[in-house]
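These are the structures in question, set out in turn.
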Structure I
Amino acid sequence: MKEMKPFHVLLFLLVSMLLLGAAGYFFPREGIAVTADFSIRFPDPASFFTSKEQKKVDISKIIALADAEEKVLENKADTAAEKEVEKIEADAEVQLITNVQYKNKEDVPLEFFFDALQKLATDNSTIRVLHYGDSQIEGDRISDYLRLKLQTQFGGSGPGFISAMPVAISVGTKQAWSDNWDRYTIFTMKDKRVKHLNYGIAGGFCRFAPYKTVYDTSKYQNAWLRVTTNQNGGPKLATYNKIKLFYGGAQRKTSVDFYENGVLHDIDSLASGGTFNIQTFSLKQAPSNFEIKFKGKDSPDIYGLSLEGDGGVMVDNFGLRGSSGTFFNQLNLLHLKQFYDYLNVKLIIMQFGGNALPSIKDSLQSVNFGRYLQSQIVSIRKIAPGASVLVIGPADMSIKDGENYVTHPQLENLRDAIRRAAFNTNSAFFDMYDCMGGKNSMVSWVEAGIAAKDYIHFSSGGARKIATLLYTSIMNDYTKHLEKTVTSSR
């Protein structure tokens, strides 16, 4: 074998570097897309010799405002916190980015919700807030704070609607299930195993037996669900006194045994047929845990369980991982309407966009997504004409640019398209992107320890701050609505 001389090695390295440098020079800066979610990028040769300074946003006033407002919400008598809020809100720019927005100042898109809140002072009815969103809210993030504050101020208890098989663990509820359960969803892609469009209020359901024809000779199958609640989500969450099981579609009756804290409390059966059935288990007090045991030749479609108290506000968290919120028009809307009517829904929150952004390459695609989302809101308004709609824009999302993280180039276009969808449907809009501090603000949230290092999701602390700013903004408008109502009645 011929001996390799040092000069040859050096020459090889120099030629390789020149070739790689040339490739880097001519390679598109934005990379080459292989799929919607994956692209190949080549480092810029200049980046090896120079470095861009990481762009940062000062979020100190926004964080200070969130902290001060939370103190006020916790203790109305905290005059120091109230003065701090007034001081920060004197900055018109900060006040503007943390407000709920409306197409026209004269419009009150949240009027149905505000009127329903006002009536709770004189009756014992129950109203519902549905919070739909992507993984940014899964595990009950943001929703948990809205629930805590609304129930503290207007009454109500319990975590509300939960799936039989949640994708993410919630702070206030822990769940377990037998290993024969399966999940069927439509919010990312329609499940081909399902021949109907009755997916329920959460865009999905669970079954303990696969779809098949059932005969008299078919074997019985057993399954169980177990739920444990705690006060980590606040004392109101763990004080429900009834459990409602929503189901439909079974070919045969299913027997159910209900256990409260390990003690058999009730024996009943779930009906066969129908697409909207409810089984209620009443409790003398909220159990630390309950278990439902099922036995049947066929499984019903279990749309979910609602853990409720008497009267007040219920807030349901529907964190739909991977969803862009454009699945509603694929559902049987009349079936969905049955849920909305029964639950007396008064506010529907739509928080989507994050999952659509990676595949959006230009402003036209942003506009098209806004139109898709608008068509969903139009359909929701038709089946829930007595409910207000609040659309929340996407949070800042960063991509890697050399050594640094910068805002996705299409985020503002997408945000604008979603805001147009809200305004075109007479819905309210909350700009989470601006509320965070706008362009490149996610970097500052990550460095402050209130957002994850994926530069996409909030940490639990960050979600609490956003929820505080959102809730305060809604309540500020509610106070104005009350003042306007009193003035007009004189």
Structure II
Amino acid sequence: MKKFLFSIITVSLSGVLSAQTGAPYIHDPSTIAECEGKYYTFGTGGGGLISEDGYVWKGGAERPGGGAAPDVIKIKDRYLVLYSSTGGGLGGGHYGKIMTMWNKTLDPKSPDFKFTTAQEVAASDGFEDCDAIDPGVLLDPTTGRLWVSYGTYFGNIRLIELDPETGKRKAGNQALDIAIDCEATDLIYRDGYYYLLGTHGTCCDGVNSTYNIVVGRSKSVTGPYLDNMGRDMKQGGGKMVVAAENRAVGAGHFGRFIVDEGVELMSFHWEADFDMSGHSVLAIKPLIWVNNWPKVGTPIKSGIYEIESERRGYALELAVDFQRLEQERQFFWRINPDEPIKSLETQKLSDVEKNWSKGTIAVRTGDYMNRPHQRWKIEPLSSQSGYLGSPYFKITIEGTDRALTASEGFSITAEEKFSGSDYQLWRIEQLTDGTYRIMPKKVPGVDGINKKYVIYSISDSNPILGEYDFKSDNSKWNFKQ
């Protein structure tokens, strides 16, 4: 939370933030945490958001202490919440404190909901080259040690170690300077590397905020953190992870959420969403990895697609007879260059649909030829329930209401009509390698919401609903326009 820009804001901290708690408004969101089937994120000012499914968010999360830029992590059967009190230029100074507290649950309606007394783990005196604000926490999966990074543009980003049993500062631990020229940092670990993600640019200026998220990596949690060009983050280095979009600007406060093997998400806020009155809002996007570097992914949007199997490159299609296009026979060895060039029409739905059988049609894969039985319309169903970061999707053959459906016997069919049943609602998630998995909300004969079965290309021509396996290309698909 960069805070030399707070000089342009004349109302009190509590007044600024009152409009930023509630669906989906939030500033400086913590890493998303799951608790008893619900999702939580906390923001500056003391409030936060709750979601039943990860798509529809509302206010109601509670965190005492106020202050700014919290983070949260589950350690064994408890939740450790960190936040900063003052600092960041708030009130005109850089005197700040990093505080920690525990709770058994994040559900404010639970009888077990009770935060412990907050305890100080780091501080800045207002004159040193550091600002004790914006904590980001990592429980190292290789050692079990607990680390916190904090700081702003005012000086250095610092690293301290906490006791994972108590949440207190390790006795004798000395803070290390690990970066400059960023703030709102977070630490993550993946495949032998520690990654330091920092928020760069200016914040708190609405549609004029230039916030973006950059990254460096190291083989050691204590650094040095170098970017893709070998620049040390202590010298201002950092590789871009996510910047502005066409209708949203100011990406800040990174958090990572692992859904499944090969399925990761990044959470952050947009300083200003142009479609939400320019408010600061929660954002959740796919997190992909390219050459061991994190990068924002590409959520599926409404459009017409070829759905292509990673296994072979064949396209998902209706199992109907292939109908040839009429064309003059081409003698490629005696082309007359003086003949005028003609633009040939693609095959029309009206030319072939009358030959398709009524009712249910099986689905298979085959060579993509840009034919009507291979062109799928993807539509987000915003009025329906969703999953973490996205609504469910309707998938139909372009120009028809013929809907992709999870059917009996773990088969996949195209029903003649879209009914809106759970068997016709699809979860489309980008995987960390850039491909996608496609899952029905429910599978016939299987209880509950489906979190296991995907469209699985068990052979070159016969996809089924099979168990997701990130290590197998049978589970992976690409969407091409």
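Looking just at FRET efficiency 1/(1 + (r/R0)^6) of positions 222 and 350 (r between Cβ atoms, R0 = 35 Å, to 0.05), which of the labels I, II belongs to the structure with the highest value?
With respect to FRET efficiency 1/(1 + (r/R0)^6) of positions 222 and 350 (r between Cβ atoms, R0 = 35 Å, to 0.05), the highest-scoring structure among I, II is I.
Kindly point out which one of I, II the value 2.2 was derived from, the read-out being distance in nm of label points 7 Å out along Cα→Cβ at positions 366 and 470.
I
Supply the structure label, taken from I, II, corresponding to distance in nm of label points 7 Å out along Cα→Cβ at positions 102 and 262 with the calculated value 5.5.
I
Taking -500 as the value of helix-only ellipticity at 222 nm (-39500 (n - 2.57) for each DSSP H run of 4 or more, over all residues; to 500) derived from one of the structures shown (I, II), identify that structure.
II
By the measure FRET efficiency 1/(1 + (r/R0)^6) of positions 390 and 438 (r between Cβ atoms, R0 = 25 Å, to 0.05), tell me the structure among I, II with the highest figure. Show your work: numbers first, answer last.
Values: I: 0.75; II: 1.00.
Largest value of FRET efficiency 1/(1 + (r/R0)^6) of positions 390 and 438 (r between Cβ atoms, R0 = 25 Å, to 0.05): II.
By the measure relative contact order in percent (Cα under 8 Å, 6 or more apart), tell me the structure among I, II with the highest figure.
When relative contact order in percent (Cα under 8 Å, 6 or more apart) is calculated for I, II, structure I comes out on top.
All of the numbers you see were taken from the coordinates with simple rules; none came from a lab. Quick caveat, the model's predicted, so the values are computed rather than measured. Cβ atoms are built from the backbone, for glycine too; each structure is taken alone.
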